[in-house]
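Novice: For reference, the structures are reproduced in the following blocks.
FYI, it's all coordinate maths here, none of it is from the lab. None of the values given here were measured: they were computed from a predicted structure.
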Structure P
């Protein structure tokens, strides 16, 4: 496994070692012992989630607040997505910055986001199966979000807004400027 740093503090891409032969391939997608040695990680994953979406679906930017914040290890089992992380940690030197990476069943990359990040993805293939591990349980009362096409964030989702399929929750999510003002108090 190769750990690739990103411009966002404590976020990284994991490039798996894939062993292949005429029968197919094998790779270790998670090993708690190896993962514990990685920078910025001091937890245990407690919940796995999976979603299936079609082209143009944009999910996010989502996060949980307070004691229910979640670190995530995400990957694509089938298809291709643009995965996006936004640092919402006020004391972080990368506060307010975003980073995106294409995750696919071709590259088998995984992306780690520690607690304190808003997260989302857009589906770039006909369909995509998205899988992620969380280090904290889902808590509906603490969930929040930021409108993914907020002009202040200027994130290129690689899906034009007119083609994007957003949930009502994401269409009505708050603006970045509102969250930033609240976080900076």
Structure Q
């Protein structure tokens, strides 16, 4: 993937959560769902798709890419990076979406916004991998292609989101 240096945490220390303490869940307790119950979906029921049906693609058809063609990249070419070069980080030098990194600072994917509530997750070679559903402006739930809840994202700052699995382990971030 072509990642501009300004969005590469290996180069830009201000977006590297291992250097910038304000975006590190290990240092900033307000970004750590183990400490901040307001961002823990197992404590805050409004964030949990198992208890809040309005944020669950299995119960809210407008969030289900299999039902809603406007959020399905296999049907809507305007949100498919394999078809739309401006969304493809292998072609475009600076996509509008987010670059996804693991904790070893490796780029493992990117996002494409489908609408205000749904963001699509793609792997490095533009393979569709999952869906993010907004619970509020600072919290998104991650679902796999079977609409299984697999994790959640917490907004840290600007384009930086922290990615957690369902065991509340920090597993990655975005820029």
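Novice: Can you spot which of P, Q the value 17 was calculated from, given it is relative contact order in percent (Cα under 8 Å, 6 or more apart)?
Specialist: Of the options listed, only Q reproduces it.
Novice: Given that helix-only ellipticity at 222 nm (-39500 (n - 2.57) for each DSSP H run of 4 or more, over all residues; to 500), derived from a single structure, equals -2000, which label among P, Q identifies that structure?
Specialist: Working through the options, I get structure P.
Novice: Hey, semi-axes √(5λ) of the Cα gyration tensor in Å, for residues 23-110 alone derived from one of P, Q reads 29, 23, 8; which structure?
Specialist: Label of the originating structure: Q.
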